[in-house]
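Each in structure tokens, the structures are laid out below.
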Structure P
Amino acid sequence: MVLSGTIRKMQTELKDTVQYYLVFKDQFIHVNQLLDHQLSIKHVANECLNCALDKKIWRQGFCYDCFSNIPQAGDWIMKPELSRAHLDEEDRDLEYEKKVQLKPHMVYLANSSNIKVGVTRKTQIPTRWIDQGAHEAIAILEAPNRYLAGITEIALKEKVADKTNWRKMLTNSIEDVDLLRFRESVLDLIPQEAQEFILPVREETHINFPVLQYPKKVTSVNLAKAPEHTGKLVGIKGQYFIFEDGTVMNVRSHEGFVVDLKVD
């Protein structure tokens, strides 16, 4: 079987084991069904996720020109505390920024390799946790806009990291932590203006990933440097393919790559 299409981040479904789908324009692949199969992935072109031109992908699936100009790639995407739509201030496109920034946002704790704090739109729970490879996660606060969630994240970074150690996540080298207790220990750090949005205590969400075997060490696949990779797929975690030989491919970092995918 050979399939062709432009890579976008995998769509996911939270069940007893996470279900993964790779969606191309005219077809989709239930990636869980590819486990224990040999995959050959060949980079044949690029397609910017905004302008659709065959140009070098810069970041987030966009070419440099689009990344530098479109509102979907503004600095506030990665740094929520820079959001200004609640003040009626434009960054690149105020209408778009209001549409995204002025929606309920969650501040959460997730345990992928170690505890991290993060921010996402309410509608992205639990998708965001799955994408980060978190085996457990819990919400802390539901803010009415991205800015309040962002300044809360900044405050909590005094005690907890905001990055996932992807190597530990993919080798399943995880810390056993009481998320409920840790959640209570950081509530006093939340800024006064966001305190009213703290959520009642709730149980954490547990997530199981489709992994047949975890590698002891990992080596990252980069199709921009080596345009073809072949290996037996033995796991999917976060937005990564895990191959039997310990190589791993971050699907998210290859957004905008047009590939031929052969399954044996």
Structure Q
Amino acid sequence: MLADLTAGAVEDASQRSLIRPQAEVERAALSQAPARDALAALAPADRVRIIAEVKRASPSRGDLADIPDPAAQARLYEEGGASAISVLTEGRRFKGSLADLEAVKAAVSAPVLRKDFIATPYQVLEARAAGADLVLLIVAALEQRVLAELHRLVLDLGMTPLVETHSAEEAARAADIGARLVGVNARDLSTFALDRDLFGRLVDRLPADAVKVAESAVLSPDDVAHYRAAGADAVLIGEALVTGDPVATLRAFLGAST
């Protein structure tokens, strides 16, 4: 499934490149104001940091929320105390778009993550052109050479790579490229099975100086407390925020992490 999702995202980006060539996107990327400092926003603190996600749907759960105004949703996240905003831009299965990211970036002061299946320089450039401050790189989806090249490009454009791992071997690969922001996704993107304890098993394998992010399997304050106790500096949360009251939910989650 991960390979299919990545192939679909690359195909869609290739179609966009026929309309907007890479040279044009690169000019737009280089003309953007400097990216917001995501590492500072997510740095270890006395309570967990939350990356709140604008997410309409997923392959595992189907439709989650309509979200006609992603900017309004993101403003609620900021009101609730989110330290960064994640925007799903994949269109086929997650029903997102780069337009969503642009709208969110204009509406909030927090750093904004482009969450997608990134595998080409074009996708990284269009992320910066749309205003992204962070870009997700999924280790399992990329050969090590490509991972390193995209990681370097993200940095060269002034953004922060969020390097996502699912195993000890992938954690080692993240360390090899010098990743400073490393996530552990509890969801296996091949089977969609969840393992909330995966973060705790891998945390000691992550680079010691990296900001450590727990992703997925967060539906209650207890889940946030569980990740915090295991050593998470930040948690990425989507479904629980788009299916309920985002401000109250965020405040409850932050209160559980002190």
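We did not get these values from a lab; they are worked out from the coordinates using the rules stated. Note that this is a predicted model, so its numbers are computed, not measured. Cβ atoms are built from the backbone, for glycine too; each structure is taken alone.
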Subject >> Answer label among P, Q for the case where helix-only ellipticity at 222 nm (-39500 (n - 2.57) for each DSSP H run of 4 or more, over all residues; to 500), calculated from the coordinates, equals -12500 >> reply: Q
Subject >> Structure responsible for 1, 6, 12, 15, 17, 16, 14, 10, 6, 2, 0, 0, with P(r) over Cα pairs in 5 Å bins from 0, in percent calculated and labels P, Q on offer >> reply: P
Original post:
When you work out percent of Cα pairs over 21 Å apart, for residues 112-239 alone for each of the structures P, Q, which one comes out largest?
Top reply: P
Subject >> FRET efficiency 1/(1 + (r/R0)^6) of positions 8 and 80 (r between Cβ atoms, R0 = 35 Å, to 0.05) derived as 0.65 - corresponding label from P, Q >> reply: Q
Original post:
Given structures P, Q, which gives the highest value for relative contact order in percent (Cα under 8 Å, 6 or more apart)?
Top reply: P
Original post:
mean count of other Cβ atoms within 10 Å over residues 56-63 was computed and gave 14.5; which structure, P, Q, did it come from?
Top reply: Q
Original post:
One of P, Q was used to calculate Kirkwood radius over Cα pairs in Å, for residues 32-151 alone, giving 14.8; which?
Top reply: Q
